[in-house]
Structure 1
Amino acid sequence: MEKLIWIIRQKTWMENWVISNIIQLLDEWNTIPFIARYRKEMTKGATDEQLRDFFELYSYTKNLEARKEDILRLIDEKGLLTPELKQQILEAETLARLEDLYRPFKEKKNTKATIAKAKGLEPLAKILAKAQLSKEEFEAEAEKYIKDTGDEKASVKSVQEAIQWAKDIVAEEVSDHADLRAKIKEFEELNAILFTKATKTFEENWVYKIYKEYQKKLSEIPSYAYLAVNRAEKEKQLSIKLQFSAEKISEFSSHFFIPKNPNSSLEYLKEAIDDGLERLLLPSIERELRADKKRRSDESAIKVFWDNLKNLLLTPPVKGLTVLGFDPAFRTGCKLAVVDQTGKFLAKEVIYPTEPQKKIAEAEKTLLELVKKFWIQLIVIGNWTASRESEKVVADFIKKNDLKTQYIITSEAGASVYSASKLAQDEYPDLDVTIRGAISIAHRVQDPLAELTKIDPKAIGVGQYQHDVDQKFLKEKLEEKVEDVVNAVGVDVNTASYTLLQYIAGLSTTVAKNLVAYRDENWLFEDKKQIKKVKGLWPKAYEQAIWFLRIKWGKEILDSTGIHPDNHKQTYAFLEEMLGIKKKNLTLPLQDLPQYSENDIENFAQKYELWYETMQDILKELQRPGLDPREEIEAPCFKSDILDIKDVEIWMRLQGVVRNVTDFWAFVDVGLHNDGLVHKSQLANHFVQNPNDVVKVGQQVEVRVLDIDREREKLSLSMKDDSVQANQPRKYSNPKPQKQKEAKNQTFWASLSGNINFS
């Protein structure tokens, strides 16, 4: 343990006691959200993200040290462990370096070198490696190894065959040399050049056009570009090759393998070295470098995805309204679903106000009947096919009837995935798939977090190249982000679905289902202690989960907060002794709670035998029960007067909502069929490294129109201040894109900068 702490300290500069505490908490099966929120005194206030980084480092370091022990044992068993090698293994800082050190000692099957060794050519290879004999002397030495045993596997038929087998042994030694591999990899990581070439099956389309004859240092290729060429290679559109520095590699290999004062047999040695480099080592290095680049590109793309996902999940809910979910369509009709203030489904209808039927009068009649019958206060329109046509119908309908009903447009990405899922079937077994989609659209505004957790994060449509990254890694990271958000918000145990509850710290999917089943069978939970009765909820899981579960309108008022039941007694004592508020008279929130100093909080903590951080959280919870971070964010609101690109002019100001953010672009919905694009250079008056530093998914923004492509219905937008003169409008020269089979909610636009095909 001490060694682990020392290693982690060298990499993080955290204090030993903090490292020790976090390791202890993790080893005791405490969850990240639990540690971040309720063990601050042990971690110096580390955040969820910091703790997850720590966990990755801790796991990696543990695996590294365990692997060192295995390798030392395996080499020692062969009697080949030297003090120098042992020291190198102990000092290895990465698994890659460790495996390189172990490579020469691994059992290999059916390589040219193993076949040569089986023929008894290893002594000749050692002579070759020294290069102290003349060419003639070495050939005479090789003649001694000629033998015909009648067994092809053991026979050596000629001098040249013996020499070739000896060269094969040396070639493998070159490839397996750990220090040479490390030297080449370190250099080429920065200097290798990636080249692309169009294949015979290359299609002249706008997607991969700019990468057709692409060359750039691997280290300088942006993550999105590498993922693009990687996809093109998989689709057999491009071939990819790394070009290494031959001069440097020759220099490195000579340093390790060319002896001082060699004789003329050096010619054979150089041939062996070249073979080892070209046939074995460099292809292996190329695979490793590309794998490393892919991993880093994946990490970058996934970070973009989870930043967007977090912001989307934190969209504030629209509470207390009866809502009409409106799923637009053309031929098959627009599906309508009414849900009440609690999200309960009430009614459904289908109307045909769009092409080809255009039964606007009938549609308006149906809408008016629903609005009056259910007192609908908000209409939520999905943003896919026929969205803007439907919006015009709704806007005209509200204006014509002088209604106070409002409408907004929301993303319906993933709604079709949910509507056809087993969960949707279980929730609404008697409803058609299309109606389930309309219900989902309504719920996305009423409680975005609860609804979006029912959907595979990849289907939500806020990423960049999410289908090209490591899917297991993507799933893991997205689930972590969802878990962090859900626990930061907290969950009402009496209304939440199991899909939402399963993200609560300590709760598995099975326990979440058991909790819902218990609730359905026994009616609502009255207090948090009752939750202990749920099947499969073992004490440790209860300890973790109870902090993040809420019971509104229960027997115990503090159960609506994040204050642990074990701390209720101290909380009530504080309220009565310090504020004169008795339990029976307590109402929350306590908006007039005094602003206590750090010394005051410290004294309270000591008096009531609590940690300082716990006392601090109790005071916050009393002021803002639940501490819902979504309350800090601007509520969603979308009204558009722009319905057709014909209405748009250069320099026009528009209101919009950010739908997606990538490495270079913000996608903004301004009321047209397609999102407008704001390049990162147009996001602010200052230099923007990361667009997510300036805009977030769901954010309302004001933009100016820089350029219009009316044929393709594309807008180039700017968010720069008026005081800064905008760039002059550009003329689009892109060829018309070929039709792509992609998700209909995605925006595909080959821009002049070359940042293309986000998906």
Structure 2
Amino acid sequence: MYYTNGNYSMGGNFKIKKQAPMDDRSTVAKKIDLQNPNLFDGFTYNGMIVSVVDDTINNGLYRLEDKSTLTWKKEGSDVDLTNYYKKSETYNKVETGSLVSTKQDNLVSGTNIKTINGQSVLGNGDIVITVGDSFINKPVIISPANFTTDYIGAVTSTYNTSSFYVGLQTRVIWECALDANFTNIIDSYEGSSNLTSWTPDVGGLNRSQLFVRTKQISDGHVSYFSDVISFTTPIIFVKTPTISISGNLSELVLTPTISLSAFSVFNGSDTHVSTDYQVVNKATGVVKWESLGNTVDKLSITTGQLDIQTKYTFRARFNGQTYGSSAWVEVTGTTKSQGTKGFSVAPTDQPFALLGLAEMLGTKDPASDNYGNYIHANGSIVCWLPKTFYRVGHPDSPRFATYGANALDMTDVFETEAEANASGYALPRCFINGGKEQPGVFVDKYTNSKDGTTASKSVFGGVPISLATTAGFTVSKGMTGCTGNLADAVILSKARGERWNATSAFIYAYLALVSVAQAQAATSTADVAWYDPTGVKNYPKGCNNGALSDKDDTTVVYATAEDSGNVNKPKTGATANFAKTTHNGSNNGVADLNGGMWEVTIGITNFGSSATATTAIANDSIYVLKHSTDIATLTAGWNGATDVWGDAANLATKYDVVTSPHPLGSSTGNVRWGNSTNAVLQNDLNGVNRDVCGFIPKNETSTSGLGVNLFGSDYMNKYNIQNMVPLACGHWNYPTLAGVFARYFTFGRSASYHIYGFRASAYFA
């Protein structure tokens, strides 16, 4: 005898507060359960004691003799009590087994000799006991084996006559139930067919444990029910379809087609009755379009009209006649952003009234020319530019094969910069202000004109303000706080309200990026009015030919501002084909970006030794506004705590001094955007290269003397001076140089000239 020490010892007792054993294997309901390998797996041991508690004469304690075969011995007896005397309503039966025979053979003479019906059990041969009528041995179910899993189909059995009766089977009883006591029978059969084989109807039962037994009959002779066998049905279900959406998931058309795989059923068959379709706004959870219980378009359907620049979840499921619905299949996609009508301008849910703004008729209507446009209390029309992300030269771009290193993707599907970065997208610098990501920015739709005699406003058909003192022009000199120079742009913009200021270089960079995105992705002039399928003149048009028109498109015609100094100075906005003049090629876009007026930008500058200094800087250093600086706080003075301009020490509190990616230096030099297939735009996810992407070319190899059509061959003057005020867009007599990428780094805050203008913008915080 041996004893095995346990791995864990306790100095106290368990107090069991449940009327059940600690080991749930200590009791089973039926003796047949002792053979269930799902109950008695590898964690058994010889000598294990289990109590059968709900099996009439089989109740009692059983000891595991052989764990490998699940052989049990009933405690208190050396005889397997499988064989016993049975009594029915009409007949009796005595079953004897091998153990009784063995004991008989081993009996010896003694004083306690037992007899049966007065006969000694000693000696050779069988002892015949007459019990009345003849009988049929109970049948044995052959298949499936007990405890079979994933089974559905026929159950087969033997027909066992006995030595007392050898007649033919005439009838049978089959029963299939959800429990071993057959109180919940789901199917049964009694008749002269299916004598030894029967397929129960299990309906749509999935992964259900079923119990089956059978009883056989011949000319009034009836067997006992067979031993019960149990099997588990397989999982049967309508398979989830696969789904595909027509087009590129990052740039879906507004009425995409949903296509599904063929209808099929796992482990079975069924009839495809209908299909459910849904398109759900990913951000809001609102169902944009659906077709439920569609019996016609069961494998493919074209959706209703979706919104632009919107991330959707496309869902579908099959409906079967017997096995119900499949699981929903889902895929997420975004309706086409770039290359679509109105891209990059949209309504906002921000508190725009705090900025003095109100909605216009059509602000929330995607079909309206005013979609995403708002009006200020002074009459200024502004556009809301929602936060949008970009990536450059990515191999996964749908445009990479065509544009390579200059392939540009733009989308608003990401919530944060970190999320975008993980997918290779960068957040444009214009959507960072005051140390945090901004949901968007308001930008004047037009170059600013006079509002009366003192203020400025953004209106169609206005006379642009010239930041000058020049006679014969509508000038800033004499307006409230203005002296007639570039710094006036800050003064007049801030007069709009405390959150307003002159538009930053970062916003102009973003508008330029959008124009490239539109050029690369558009497929028709219906979506982008200035679209050129040849790619030669594929950019916004404007007033740049010195004749109130565009050098590439004479259908774009401007009205004269009627300044006596130059009749070719245009009014804001084209009087014909207006959509051709906006950054996105739609009427809701930002206009006056190609010619018209050079426009003041802030956010990039250089130090000054005085307020009026314009000394050349003999290096490539520039000051780029810190992310933490709130641009609304910047003022038009020089060297004050919040001034846009100042000496190096003062600027360092608001700006980061960095090296320009494209050399500027102190010598004059004109270059154009683009140089063969070389990368022109930065693809950095952060840092100064990201901050100036779209405003300063990537490096010297990204420019040339001729430029490339993709960037309009736009002009850049790279002269670096003190108190620098970068200018954007070009002016009315700049036919081969003006454009959304045109840049001038040659003038300081005190510069004054009649071709210089501005527009305002605002963040919420």
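Which one of 1, 2 has distance in nm of label points 7 Å out along Cα→Cβ at positions 525 and 557, as calculated from the coordinates, equal to 2.1?
Attributed to the structure labelled 1.
Out of 1, 2, which has the highest value for distance in nm of label points 7 Å out along Cα→Cβ at positions 237 and 269?
Top value of distance in nm of label points 7 Å out along Cα→Cβ at positions 237 and 269, among 1, 2, belongs to structure 1.
Which structure, out of 1, 2, was semi-axes √(5λ) of the Cα gyration tensor in Å calculated from, if the result is 59, 38, 23?
1
From which structure (1, 2) was distance in nm of label points 7 Å out along Cα→Cβ at positions 373 and 645 calculated, if the value obtained is 3.4?
Going label by label, the one that fits is 2.
Quick check: 203 is what I get for volume of the Cα convex hull per residue in Å³, for residues 365-716 alone, calculated from one of 1, 2. Which structure matches?
1
Give the label, chosen from 1, 2, of the structure having the highest value of FRET efficiency 1/(1 + (r/R0)^6) of positions 277 and 477 (r between Cβ atoms, R0 = 35 Å, to 0.05).
Comparing 1, 2, the top value of FRET efficiency 1/(1 + (r/R0)^6) of positions 277 and 477 (r between Cβ atoms, R0 = 35 Å, to 0.05) belongs to 1.
Out of 1, 2, choose the structure whose coordinates give helix-only ellipticity at 222 nm (-39500 (n - 2.57) for each DSSP H run of 4 or more, over all residues; to 500) equal to -14000 when calculated.
1
Where a number appears in this text, it was derived from the coordinates with a stated rule and is not lab data. Everything numeric here is computed off the predicted structure, so don't read it as measured data. Cβ atoms are built from the backbone, for glycine too; each structure is taken alone.
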